[in-house]
Structure P
Amino acid sequence: MTIRHASYFAIMAVLLVLVGWLQSWSVAMGLVNMCLISAIMALGVNIQWGYAGLFSVGTMGFVALGGLGVVLTSMPPVRDAWSAGGVGVLAGLAVGVLAIIAAVQVYRRMQKGWLRAAVLLVVIVGGFFAFRAVMDPAVDAIEGTNTAVAGYLGGAGMPVILSWLVGGLLAAGAAWVIGKVSLGLRSDYLAIATLGIAETIIAVIKNEDWLSRGVRNVNGLPRPLVVPYEVNLQSNPEFIAWAQYFGFDAVEASSLFVKLCYALLFVVVLAIIMWLSERAWNSPWGRMMRAIRDNETAARAMGKNVTKRHLQVFILGSAVCGIAGAMLTTLDGLFTPGTYQPLRFTFLIWVMVIVGGSGNNWGAVLGGFLIWFLWVEVEPIGLWLIQTLTDTMPDDSAIRAHLLESAAHMRLMTMGIILLLVLRFAPRGLIPEK
């Protein structure tokens, strides 16, 4: 990384410090945490696109699975729900898995023809009805159990840090299934397929209340052991004395300290993923992936299994996005399936990768910081700018009122302008691939 590239990160640090100085240090630390998570998401997309040229727009589906991993791992189990229908759900899932295995065996072992098609149809249809017959009564019993605060099975009650790995594994497992089905498609069809699959994943999470409470959300998610609760800090005399020594009140200091603890955890995770990504990029495997990306035909001629390598890199990138999704849900302390919007936020992550520099891990990190910073700060900056420019207009001016109401939309215009400028003057990104 050159001095010019390092200066980009120095400028980002200065911008974050300015936010703390002009707005609030708590706001600045919250922005840092979201920038770190965005950088990890951008790394996941960069692994898929920058390493192998896979144009996938199903990122938010894997992020949502990461969030679901936190619920399934860290929330305490709902005993009444398990008593009402837990065994029935497990039995229904077992029936579904057996039906899928039976269908696969029929397809593989029987000769092609009308008999195989008929048997396959019977197995699939029969398995579906058997699955629903066992599953539906159990689901109804679970969702009718204390619906105001529960109505789902809960989780395993394990440490939340472990759920970040589980979120990555859930995303990786889904990516393996998706990759087996769709990685043979051409790039534009792959994008359409992955977008549709992401919408399907989010729709399932929204509607299967027994699994995740659906749109009723799951709140009260636990924190990592190293992150204290604000109320505990505010009742600690030593912490109050420490906060007053630095000129903060207890409430602001507690919020800032909690966000700092999260930031340290996120930096560790980002550093580990970054180190592994750089090792992979500079290894023989990474050179092979770049060769496949640049010319699949030549790579096949050299004896490389292109489909298998595409599946590998698709799983790795999705797992990284799943880890980021679990971290985001832990930071919020809330799992809200309705907030996962594939088209909107997948576009934002792609802008991070393109602006930062696809094929360069440092560029993806820079793009994650820069684009999320602008996504959040453009609105208040735009509102201040419009207020300054229209200060001489009458208070009842319709034009002034319209401009002030439109300040919230400046972030979309800003993203478009930045993308156009970068594509014009730095088409390979701010930190391009060597």
Structure Q
Amino acid sequence: MRHSSTISFYTLGCKLNFSETSGIAKLFQEKGYARIDFQEGADIVVINTCSVTDQADKKCRNIVKQARRLNENAFIAVIGCYAQLKPNEILSIKGVNIVLGASEKFSLLEKVEAWQEEQFEPRIEVSHIKDAKTFYPSYSIGDRTRSFLKVQDGCDYFCSFCTIPLARGRSRSNSIAATVAQAREVAATDVKEVVLTGVNIGDFGRDSDEDFLGLIKELDKVEGIDRFRISSIEPNLLSNEIIDFVAQSERFVPHFHIPLQSGDDEILKGMRRKYLTSLYIERIERIRKVMPDAAIGVDVICGYPGEDKASFLKTYEYLNQLDVSYLHVFTYSERPNTVAYRRDDHIPMEVRRERSKQLQILSEKKKRHFYHTQVGKKFTVLFESGDETGGMRGFTDNYIKIQTDYHPEYLNTLKQVEALTVTSDGEMKANILNEELVVA
């Protein structure tokens, strides 16, 4: 049965959400639904939510309101982490038709078709997160340059500040063979770069005799994809073998994003992290030894309960001396049903924000220093955007944002460039070298 209905998606949060949105959208498009832009007022609107920020409720309400204004008769479905955690809160938003949990969101097509047959009252379909045991593969489509390939879901770590295990369930993944098959589907498109994504991707294969190292070794053989990028991996799961493999790989790029969260061991213990700062330094030193020019990003949380001035300064100094390229700074926000939420030593919000500002300034200094160390070097750049007035932009394999003159024929191609200068807006000006295209 073919449909004339239009559908749009509004995705909040992480790369994993974007990957899953694409997977769900593909099911609808295969049944004849026309995917249109959110602003065009679709008949069906799917809002894929996030629970990481403390603005989830406000954002969701605003998007529902916009959707209703664009099409007062739209069927509005809310899915994602926020939907699993606070379904009743979402259903109370005027205009929401259905709220689907972590498992139920993958049967959204059937729910929509049931509603089209007989329009039911607004309802919640959210099962207990312990029942979320199936791995649903997906990859993002729509960006011809890059695709986010979901390789893992859920988490078994239960860090004291995090609700992701409550929103997504236990760690699970597909087999290597099935994941490689997905990568081959991506390779059949125009995509040049694949980003491996998940909640805790280093935990791949934990319920089998496979592991993340085995996965990347097999993905490295997939023809038709020029670059693989690892989105984020826990330091205790980033083994020397993984680092050494990336160093000699032609497809896996020298770019790591490694969550730290705090530079104070006592805070790390309180957070229930599975490593201490000494192990983290070992990982950074190993990467620098075998890939001196690698980009290394760091997640850090400021204002965690119990983080007094001395603890924060310890984190600041630790990061200041660490040979990394940039920081992703998160201001701690309370999450109900977590261990940290129940503590009685919370830091005032204005102090958290001030610490966040200090770390963001440090991040800019780190990034500029890293960029300056790369001036004069030659890189392969994947160009992905540009216009005649603003020039053309893309990223090197080690995640330096390059800008150069506009050449439309070079978009979504890999070109050799020479890095010239770091610009005032934090990019790298470069010249395209007079060589043939690396990849047409």
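A compact table of results
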read-out: Value -25000, calculated as helix-only ellipticity at 222 nm (-39500 (n - 2.57) for each DSSP H run of 4 or more, over all residues; to 500), assigned to which of P, Q; value: P
read-out: Source structure (of P, Q) for semi-axes √(5λ) of the Cα gyration tensor in Å, for residues 213-316 alone, computed value 31, 12, 12; value: Q
read-out: Structure (P, Q) behind the derived value 9 of relative contact order in percent (Cα under 8 Å, 6 or more apart); value: Q
read-out: Label whose coordinates, when Rg and Dmax of the Cα atoms in Å, for residues 5-148 alone is calculated, return 14.1, 41 (choices P, Q); value: Q
read-out: Among P, Q, which structure scores highest (criterion: mean count of other Cβ atoms within 10 Å over residues 37-44); value: P
read-out: Read-out volume of the Cα convex hull per residue in Å³, computed value 201, structure in P, Q; value: P
read-out: For 20.5 (mean count of other Cβ atoms within 10 Å over residues 325-332, calculated) the corresponding structure among P, Q; value: Q
read-out: Among P, Q, structure where FRET efficiency 1/(1 + (r/R0)^6) of positions 269 and 301 (r between Cβ atoms, R0 = 35 Å, to 0.05) as derived comes to 1.00; value: Q
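None of the figures in this text is laboratory data; all of them are computed from the coordinates on show. Everything quoted here is computed from the prediction, not taken from an experiment. Cβ atoms are built from the backbone, for glycine too; each structure is taken alone.
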